[in-house]
Structure 1
Amino acid sequence: MADPLIAVESLRKEFRQGFWMRRVLAVKGVSFQVERGDVFGFLGPNGAGKTTTIKMLTGLIHPTSGNARVFGEAIPSLRARARLGFLPENPYIYPYLTPWEFVELCARLSGLSSADARARTRKVLEQTGVAYAADRPARRLSKGMLQRTGLAAALVADPELLILDEPMSGLDPVGRKEVRDLIIDERSRGKTIFFSTHILSDVEALCDRVTILRLGEVVVSGKLSELLKREVRRTDVTVLNAPSELLERWQSEGHSVRRLTDCAVVEIEGEAKVPEVLRAALDASVRVREVTPRHETLEDLFVREAIAQRPD
């Protein structure tokens, strides 16, 4: 079996803060792996240690203890760093440079020749939707456009691994979709994508594996398909023009009923009692609009493991 592209074992980071140099343990022995070709979601509430871990993986800060390997190289490693593209949470674009100038500069710093740098810059600016503003000074760009420029800089050297810290930050719905499509396209080309985000629906749609942190520790890690419980947790039956007596009867039987403007939604725990509710609706000549089984979502898992168990 091939070695993982990223292997993290007992990684720990301690900071000293304030006048008294108080010790703050930001990352507490984190361990996880990222396989080649995967889209990997790195999750956790604010302050969980995600960005600190990413900074250690990219060599921006040194771990206090533990070890990690990227492309088989112990961090920090210049050889590994040359093979990855990094989008920080708050990318800094020199305000007096245009997107074209900044991205081309990043390409040259990555070792591309002048001609290759120009060609790649043109391609990634088009790919990220910045080409139409490529000649504007960065100080005149919106937050979303700065985010796209930072993403273009991460892509310009055509890296094997993309590490993206909050890549959807500042983007409108169209921008989010474009970044999702870009991630899918890069994955189809054999790239590995490691990204942190608070937009759980994007993670659920894109990721093969996830790791969830809470207060600097891993609380969940593994394949998304194995972590989410696939049994039906709840079934929603939407009915039209149901008489009040029938809705009250369903409530008395223990079902939750939400009355909306033109319909009502009967929420049934599990799915065993669905035929019973449908039969009652049909007997009363009530039209059933839809029956929707509800499975556990990543948001359910995240709230249960990363938020609900946090100490007060």
Structure 2
Amino acid sequence: MSELFDVIIIGGGPAGLTAGIYSARANLKTLIIDKSKTAGALAHASLIENYPGLEKPLSGMELLQRMHTQTLSFGVQYREEQVIGVNLISETKEIITMQSSYSGKAVVIATGAMGRKPSIKGEGEFLGRGVSYCAVCDAPFFRGKKVAVLGDSEEAVKEALYLTEFVDICYLITPSTSLKVDSDHPIYSNEKIQILKGHSIKEISGTDSVTGIVLKDRDGNEKPINLSGVFVYIAGSQPVIDFLAEALKVDERGFIVADEFMQTSIQGVFAAGDVASPHMRQVVVACAQGAIAALSAEKHIRGRKNIKSDWHG
């Protein structure tokens, strides 16, 4: 039987971390499951100056790290794992990752809105047949083959390195002129990785499955490459809800529907931050919603009539 938590938070951005702070301070056993510490919108922000309490502007990454450190100081447990499925119907909720499964009395979904719809020719057509968004999930299918990873984020780099444990060659393709990792990162010395900066994928081709891509440089020159898999790590603006499999009510744009207390269509399941906010994507709003979600979760778990917001003393 999986370990039982009071509150499980999916997502480690400002909404999820704030929910963790409030949940832990309420003496609830709290777990945050986060796909990557650097995959969210805040981590990509070059400068934050409108967050209350800042004496000087900070990079999004620095602000996120401060939040992360503060959250863990309250005893929140943290797992860097990718959630691939959920069971939210029963009283005890189950969250399934690639590595394990976890049970919780309440769940807060704070996965943000950096998902995307297929935008490359052939991407949607070959999804599940050579196109993937999860190296950990699908890498074994490409053992001994050539693949490409599209993206420049730390997440893309991490996934490319993971793929090298299985594939012969991994092309790391990015339209930008640099990767968002340090210059001494192991990615640069891995013999199985070929980094192609200033390039994009114009088309993904194949028959029953992917057989190649058409690469395009900044001058418009095109070049075909034969390979078997394409792993896409380009951020978009769609709510990240793929792991839910229609378990919760969403609006016409895919954002989770939640009330003023961040309660979703299932009792004991709450949503906060960009995944539930189609109009106001601000760090301070995400934090506020994370706090409300955690306080509402405490009320649900302990059967209170009203929310208790002061845990000091």
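Every number here is computed from the coordinates shown, using simple stated rules; none is lab data. Treat the numbers as computed from the prediction; the structure is a model and nothing was measured. Cβ atoms are built from the backbone, for glycine too; each structure is taken alone.
Assorted remarks:
- Looking across 1, 2, the calculation of mean count of other Cβ atoms within 10 Å over residues 177-184 that yields 12.6 traces back to 2.
- Entry that produces 1.00 once FRET efficiency 1/(1 + (r/R0)^6) of positions 17 and 41 (r between Cβ atoms, R0 = 25 Å, to 0.05) is calculated, selected from 1, 2: 2
- For helix-only ellipticity at 222 nm (-39500 (n - 2.57) for each DSSP H run of 4 or more, over all residues; to 500) computed as -6000, the structure of 1, 2 it came from: 2
- Ranked by distance in nm of label points 7 Å out along Cα→Cβ at positions 25 and 265, structures 1, 2 are topped by 1, which has the highest value.
- Structure responsible for 1.00, with Rg/Rh (Cα atoms, Kirkwood Rh) calculated and labels 1, 2 on offer: 2
- When mean count of other Cβ atoms within 10 Å over residues 169-176 is computed for each of 1, 2, the one that comes out at 14.9 is 1.
- Comparison of 1, 2 - label where FRET efficiency 1/(1 + (r/R0)^6) of positions 65 and 297 (r between Cβ atoms, R0 = 25 Å, to 0.05) is highest: 2
- Among 1, 2, which structure scores highest (criterion: FRET efficiency 1/(1 + (r/R0)^6) of positions 33 and 137 (r between Cβ atoms, R0 = 30 Å, to 0.05)): 2
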